[in-house]
Structure I
Amino acid sequence: MKICLIGAGSFVFGPSVLYDAIIEHQIDGLHLALVDPRLEMAEIMVGLGQQMAISAGINVTLTAHSEWRDALNGTDFVICCAAVELQRRFAMDVDLIHQHYPEHLITEFGGIQGISYSLRQIAMIRNLAKDMRVLCPDAWLLTSANPLPRVCQAARELGVRTAGFCSNSMGGYHLIGRMLQNWEEDYPWPRASERYDAIMAGINHFTFALQLIDKSCNTDVLKDFISIAQQQNAFEPRTAELVKLTGCWPSNGDAHMRDFLIPNSDSTPLELTSHGTVSEREAQFAALKAAANGSGPWKPLLTHRAWEKPVDFAVAMKIGKKVKFNSLNLVNDGQLPDLPNGIFVETPATVDIDGPNPLHLQLPESVAQMSLLQAKINDIIVHASLTDNFSLLDEALDLDLTVTDKQAGRRALQACLSVHDDLLK
């Protein structure tokens, strides 16, 4: 098996993919091609992977690349967690939005920054998809790059088989265990996820728990969970509103649901686009470098592993081990009949040698109506990018609930498009 990891220099995602492939699954004979524009980071991750392979006692080939074109040939799975100049470009957006539309709520998916971010990411995916079609036309793109449903839809419409990975909704298992059993535990919430099966569906970052199955008695206890959480005021303000409106639970929480709702006094802006302060990241870099050359331990680097598990998908398809995902982003082919086919939706799914098999579910009408709006916005943004017809974005702004002043929004978006022109061409 050959896996190409784009964005290998990610302090969390890079080591997590190495661990999952080398230590957890012990894929003997694996070729991992590690790609990062900072070649030094890719080389450090190669050293880290070599140390893990020594510990596992398996044969793994690791190569470092600064260009994905040098790594894609013969690849079975391309894992992408990359964002071009994420922090710098986010800061540019924030500055321009503050100039042209100062009262606008800054979020990751919603509003002006969400559209600007999407266009930059889709531009990157357009280039990647073009090269994949030539160098590894049968490969799957396994991406955690945000804004996830837009990136995934663009890649698939460009002819690349695509699955998206996000486990934000999985964080809800902490609250499930605390409310129903008084359990306080950290990721991966072993007791809560073993005892309960939260059936979540919708559009990434805008998913709702439709059922909560207590596996000890095969009973849906979602209503009991909601009642207990309401009695203890355990829901965040916007989450509580949506629970009352839908009868379902948006387990992503306010930090993600705010991207799709009309802002109010409970809405707080997105402050950072990456984990850790400058000093924390410097310390992590030093620890990575030491682990890579064998002068320091590598296990502490996995204290906070990425929740996303694209390697599990690869293992299931290539080796035949059946894997269940609590949430997987796939093109809608009827698994959510209330939403349009062709967009990307998030549902539970299993994956085996025949590929992914999503669970088919019916959304409550209230959830379906809100999700339809987000699906339409996503579709417009994708096609605006793929056709280079940015005039289509006017309709996305008109539909976006977070843009309360449409004229100011247009001015801010135009400024963002102009400053990022070098990436959008």
Structure II
Amino acid sequence: MPSPIRDSNIAIIGGGAAGFFAAIACAESQPGRQVIVLERTSAVLGKVKISGGGRCNVTHACFEPERLVRFYPRGAQALRGPFSRFQPRDTVEWFARRGVELKTEEDGRIFPRSDCSQTIIDCLCDAAGRAGVVVRRQVIVDNIAQIQDSRARYALSLGSGEELQAACLILATGSNPQGWQWARDLGHHIEPPVASLFTFAVPDARLDGLLGVSVPQARLRLAGTRHEQSGAVLITHWGLSGPAVLRLSAWAARDFHACGYRAELRVNWLADQSAEHVDQELRRLRHRHARQCAVSTSPFGLPKRLWARLAGAAGIPPERRWNGVSNQELRALTAELLDGRYPMTGKSLFKDEFVTCGGVRLDEVDFRTLESKCCRGLYFAGEILDIDAVTGGFNFQNAWTTGWIAGKAAAADSANSLFR
């Protein structure tokens, strides 16, 4: 049977990465503080469990705050100060001190050496237990009310009929409508939530049957906007994926939402090549390989099947020799290579990434402490804020950093409030 709810110096709603990190920071920085985590579901740290294909991409090997913030489409400016206090190097050291060895992969992502997210879950649960944090699962919070007495500022009415009072409250509910509603009820404004980190549904004959074909360096642009991203692009059975696609989906999240995810994509398959260079190279091929089939040799390092599709889209049939390719067809092929126009008709979530653009407005939060500017004793941590990042461990780093700062600040605040 779960222990009965008791009054708490600090109550934390949300048993995810940010909530646990905040709770541990609270309890360790002010021993003796009564810290309780309230989780609605039967399992804590659910997103940690499934992230990174079950391996948990803990953070990223980017140890300069100035560079680190560039991976956050929303929240970069607000996080600059917090990252100077707790950044990926601190995350690595935090887990190392608790016996978890991490490893850095070639792309900079950092995982537990065990390649198992349960290692991170066990570490967080053990640290919370050792610090005296009380964790309650399957607890429904029906209402949050501000109160004024000598030791508490907030009263939480629970679905069980119990009431919990706390001097400080940390909302770490993630991208959750209920958490945003509580913040709104307490005086905050919410930036409308929309999806971030998604792949593109692109029904186009040029891509049909090319499942698994990838281009290491392409450039994508959302037509009619200034949003443009470069990087690897992967052709899937539904359209396009890969790092460049995910970055574009993140930075242009609101524009995609505004157009109902129906838009024109401009694809440059040769991101590092100029139009002049491409034109000269095609003319050189036509001169030097006059008797060869134009689609048989793939220049510019493009996968052969994609090259053949683009040549066909430019009006060059499979049997056409280079000496039969007209100047008009060369111009059409250059356009296909550097400025292909593709219809996007929808989006699809990227694997187990559930990232939302939107949340509590950042100008209503003091990022020195993560305390609300509207309500004394109210703190925020993690994705409840209007902060999101691209893939690679950056969203977890936001959780660790904001949780650590909010937890320490709430603990100090709670200690001081007891003597007012």
Structure III
Amino acid sequence: MKIAYLLEGSEEIRRPPYNGPANHVRQIIKELLARGHSVRLLARLDGQIWRSDDLDEFTPLADVPLDIGWRRLSEKGVRRTQSLLKLPYWGYFESLRFAQACQRELVGYDIFLERFSWMMYGGLLAARRMHIPWVAEYNGNPLADLEAKHAAPQGLQRTISVGLTRWSLNQADHVIATGDGWRSSCLEDWRVNPPKVSVIENGTELVAQLDRGMLKAFQPLQLIQPVQIVYLGGFYPWHGIQVLLKSLHKALAQGVKLRLLLIGSGNGVEEALQMVDDLGLKEMVEFTGSLTAEQYAPYLAKSDIGVSPYCGWKEYSGLKLFDYKAAGLACIASGENGQPATLEHGETGWIVPPCDEDQLTQALVLLASQAELRRRLGQAARKDAEASHAWEHTVNKLETLFDHLIG
């Protein structure tokens, strides 16, 4: 197959460390290329559109029609008027420019797969003009994300933005949701026709990077203190870092010996640092900053417990859970209503109600106190990751879907 992977949302995909979205896209492309498919990435970065056929060489595209002559002058005039009169924004020029690039660079391709972005619909425009199936990859509610960051549009701008998002998703030939929560969001928030939305969960490269002999859960049982907890991800409020730190403080007060490793960066780090200071946790908490998968894999392999304390979020099955499972960690995760589907409580993980400090504290104390339980959960999680969570399993499902849509 000739597959176009479209990325209009400005995720830095060219150089590490890669965030979750960029890592997801790169792993999917690598697996598709390894299977002999032709894959071309078009991505909007630094105000330009870039092309890559191998994820090593990235070429900026020149002479897109909208960037030349009277079209460019016309765009400048419209933007100036829009700014002066404070008129609402439609994302029209960005989307049209991206559509033109697709029409020029993707002739003869079989299918478009796009990581869905707020107010960006260039890939959809091109797909309709070129009569190519367009698959939207839905990795989260973009409006909820903006609201959580206190950056959501209001008034007429909100009406336009929501309308465009609903229209785009409903125009898709198919929508891939990366978790049950996001499928529910598609159906409830954007009223997408249920048969058009399926769940294909993410994977993890750590299944291949870490063999069982490297993992603490598969080594001879040693009652070594303190127990190492690890968190991998972002620091926005919905990631639940404040809940985790307060629960850690309460668990330590009950006499268990714990150490917390926080891997990641971004907005919210300063607040987390301040809370660590306020709670007197400096000796028990370490911040590593952003790391590549190759860099953080050894940290996970030497840890005991992986935490995913989402709070106020619709989907509980983040990339971190798959990495934790691959590393043989006993996972403590927020969840409700059958989520996260990737964990079975008491078998491959430990699920606690979201935002509940006391329940999270109890889980930390329980797993810190029972080494054999940690070991059993970690080993079961790793075995499940080997069976279900390598990226090849994700791409198997993608290939089946693509064959159906193209056929």
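Data overview
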{"quantity": "When distance in nm of label points 7 Å out along Cα→Cβ at positions 64 and 360 is computed for each of I, II, III, the largest belongs to", "calculated": "I"}
{"quantity": "Ranking I, II, III by mean projected area of the Cα convex hull in nm², for residues 304-383 alone, the structure that comes out highest", "calculated": "II"}
{"quantity": "Structure from which 19 was derived, relative contact order in percent (Cα under 8 Å, 6 or more apart), options I, II, III", "calculated": "I"}
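Each value in this text was obtained by applying a stated rule to the coordinates, not by laboratory testing. Predicted model, so just to flag it, every value in this text is computed and none were measured. Cβ atoms are built from the backbone, for glycine too; each structure is taken alone.
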